[in-house]
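Asker: The structures come next, written out as structure tokens.
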Structure P
Amino acid sequence: MNKNRLPPLGALRAFHAVAECLSFKRAAEHLSVSATAISHQIRLIESMLECRVFERNAQGVNLTEMGQMLYSGTQTAFAALEDAVVKIDAFRRPPALTITTTSNFLTNWLVPRLADFKLQFPHIDLRLHTGIERVDLTLHTVDVAIRYREMPDAHLHSTLLYEDRFIAVASPSLKLKTVNDLNNATLFHIENRHVPADSPDWKHWQRCFGPQTLDLSKGLHFSDETHAVQAAVAGQGVVIASQLLVGDLVKRGMLTVPFEGSLPGARYYLVTLEENAQRADIEALRQWILQQMMVTDECKELRNA
């Protein structure tokens, strides 16, 4: 055989299929060709190599010693080709943009706006992750975090998105007018709030706005702010909630802000690794969120006007 001439790729593919299946029939079914076509390709290989690669007998098909050598080569070659195709496909497709944040922010603010993001950036494959534990971005399991804290992360690229406040909200059906009406309402208490340090709870509210007769020992306790907000929408009580996260519900009239006054909250930051800060998809997400936050602020100003 001419050492510079290899059997055709189609013939090698047919050989590889037979070697995998040890059956001409199953190899033909796998490649969607006839068994006759497979036999023709194997004869071509044996003619070019001047040796037999299969032993055929009543029990089936077995590789010869030369066939084992060729099979070892086709295993390596086809595995490398498959790997190359996978890499090309991954390179051709835009990278996924994975975001981690709190379930409250995702549910109450981000999800209602995702349709707009996908409309503007249909090419970005967005993946969303929520969890209680803070994700280490250096592990490269996520690209961006939206975090709620009082100060930015010192070792990450941080963009201030929003300075939050907490307001008392309730269903319009409760018809609350003055803070004294809180004495006859069910208070919702949110447990396990760690940010901000001075918790925006009913004790803090009473200290700032009253009424001094408010019984802080009564009410319902929730471990999740979203559930408390849903109960407030249902008219079951009053909750002190993030102004950002209940803004859409207030705008739609499902909740009212019956009293003036708000308690300080923390800040929302978009954080990523310094090396990823200028990545096109991350920059697009950053600018889109800032734009949406600006719209939120404009709506808030209109309501307060």
Structure Q
Amino acid sequence: MQTTTRKRILQVIVLLAAVFILLQFIRPEVPHPPVTGDLQAPPEVKSILQRACYDCHSNQTQLRWYDRVAPAYWRVAQHIKDGRKGLNFSEWQSLSPADQKGKLFESFNQVQAGAMPLKDYAFVHRDAMLSENDIAVLKNYVAGMVSIKPADTALINTADKQYNKWKTAAAANSKVQPTPNGIDYLPDYKNWQVVSTTHRFDNSTMRVIYGNDVAIKAIQENHINPWPNGTIFAKVAWDQLQDADGNVRTGAFKQVEYMIKDDKKYADTKGWGWARWKTPELKPYGKDKMFTMECINCHRPVKDNDFVFTMPVKF
């Protein structure tokens, strides 16, 4: 009996070993394209980014021996694919200066919120973990990119005219095209209640978040995590202007974007429909429906808050 048991155990071990060996031949490709325009930053900043970010967010990936062992290799390969798609420091110069600042701001938010580096990645790659000093260095670097210059009178007058036009524009606008994922523009958001306000210091924009009746009712009943289906938020962004006396006010209209809650209709995009229209001409954002991955990745640090960043003010 003991001999039979030993044989079965040995057979299982041999089978598992054979399966493990076979798995090593299933290897997703991890390409190493050339560096076309690396990020230029102070040495102390570059050192942190190279140590904590470059393995997934550049073409200079350095795989450790344990990264090459399947099935861990599959996970690492997916990290690299997703990371390069969202942000690739090796192609940094292909971004406009405004997009560069925006990417750095978004990345710092992810780091500060603890969403990056990914916990399962950092658990194995201990050198990717960031200290409080590392985060402080990155924060100072990002903040140092911001420069607010007082606006002249002509710019302020132009902004006033545009704001008045925006405020009194007709509710219906049949010429506005839907976003690539099929969401229609909702002109009635101007009549909704204000939920909160926020500020993007990286690109000097001021934002107001409006909520429809479902959202306001959910706030009053403290039913906000998760938000009920039918909730819609409209976030409107304007340039931030500052006059010679330091007074801050809204400038040119930049964009309006929506989050529409329907956990069945939008199950593939974390239960939310994402949409954005840019400039006063309300041009839909995104080349195809995959633009929503930008939205999801940006909001991933607050997935435990149903992907909503800005908590409502108390009524």
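All of the numbers you see were taken from the coordinates with simple rules; none came from a lab. Just so you know, these numbers come straight off a predicted model, no measurement behind them. Cβ atoms are built from the backbone, for glycine too; each structure is taken alone.
Asker: Compare relative contact order in percent (Cα under 8 Å, 6 or more apart) across structures P, Q and report the one with the greatest value. Intermediate values should be presented prior to the final figure.
Answerer: Details: P: 19; Q: 13.
Structure P gives the largest value of relative contact order in percent (Cα under 8 Å, 6 or more apart) among P, Q.
Asker: Assign the value 24.3, 95, calculated as Rg and Dmax of the Cα atoms in Å, to the correct structure from P, Q.
Answerer: Only structure Q yields this read-out.
Asker: Which of P, Q yields 0.50 for FRET efficiency 1/(1 + (r/R0)^6) of positions 45 and 285 (r between Cβ atoms, R0 = 30 Å, to 0.05), as computed?
Answerer: Values: P: 0.05; Q: 0.50.
Corresponding structure: Q.
Asker: Quick check on the output: 5.2 is distance in nm of label points 7 Å out along Cα→Cβ at positions 69 and 221, derived from one of P, Q. Which one produced it? Write out the running numbers ahead of the final one.
Answerer: Working: P: 7.8; Q: 5.2.
Only structure Q yields this read-out.
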